[in-house]
Structure I
Amino acid sequence: MVFFNTNGKDVSFVGIYLGNNKFITVSVSKGVSIQPLDTKYWKDRYVGAKRVLKE
């Protein structure tokens, strides 16, 4: 999972990392899409990532 600060306060958006610098994002206006992490918008808002596995 990749975490972003889109509201200027704290983590406010989460995406699912796919590999190769791409992640899944969901928004009301665009629905589900695949975005590159290295665009200015996402780079400027990136907080971190966490691997989540369920055994």
Structure II
Amino acid sequence: MSWGTVLNRALDYPGVYLDAQWLWWVLPAGLAITVAAIGLAVLGVALEPRSNPRWECT
């Protein structure tokens, strides 16, 4: 099951934010997506000077 599917199924439940179920369904999948996106962005920024020789760090 993908993280997006987990979020989609959790948000189909009408009371997901009214009880403790959001701690097990929404929070882990949302944090995983956030960490993956930020990690890929940081990796792209770190690899940019190596892949583009005209890149000037000022």
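None of the figures in this text is laboratory data; all of them are computed from the coordinates on show. Not measured: the values here are computed from a predicted model. Cβ atoms are built from the backbone, for glycine too; each structure is taken alone.
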Note: helix-only ellipticity at 222 nm (-39500 (n - 2.57) for each DSSP H run of 4 or more, over all residues; to 500) at -2500, derived from one of structures I, II, originates from structure I
With distance in nm of label points 7 Å out along Cα→Cβ at positions 13 and 37 coming out at 1.5, pick the structure among I, II it was computed from. I
With relative contact order in percent (Cα under 8 Å, 6 or more apart) computed for every candidate in I, II, 30 is reproduced by structure II
If volume of the Cα convex hull per residue in Å³ comes out at 106 when worked out from the coordinates, which of I, II was used? II
When FRET efficiency 1/(1 + (r/R0)^6) of positions 21 and 45 (r between Cβ atoms, R0 = 35 Å, to 0.05) is computed for each of I, II, the largest belongs to: I
Among the shown structures I, II, from which was the value 1.0 of distance in nm of label points 7 Å out along Cα→Cβ at positions 5 and 29 calculated? II
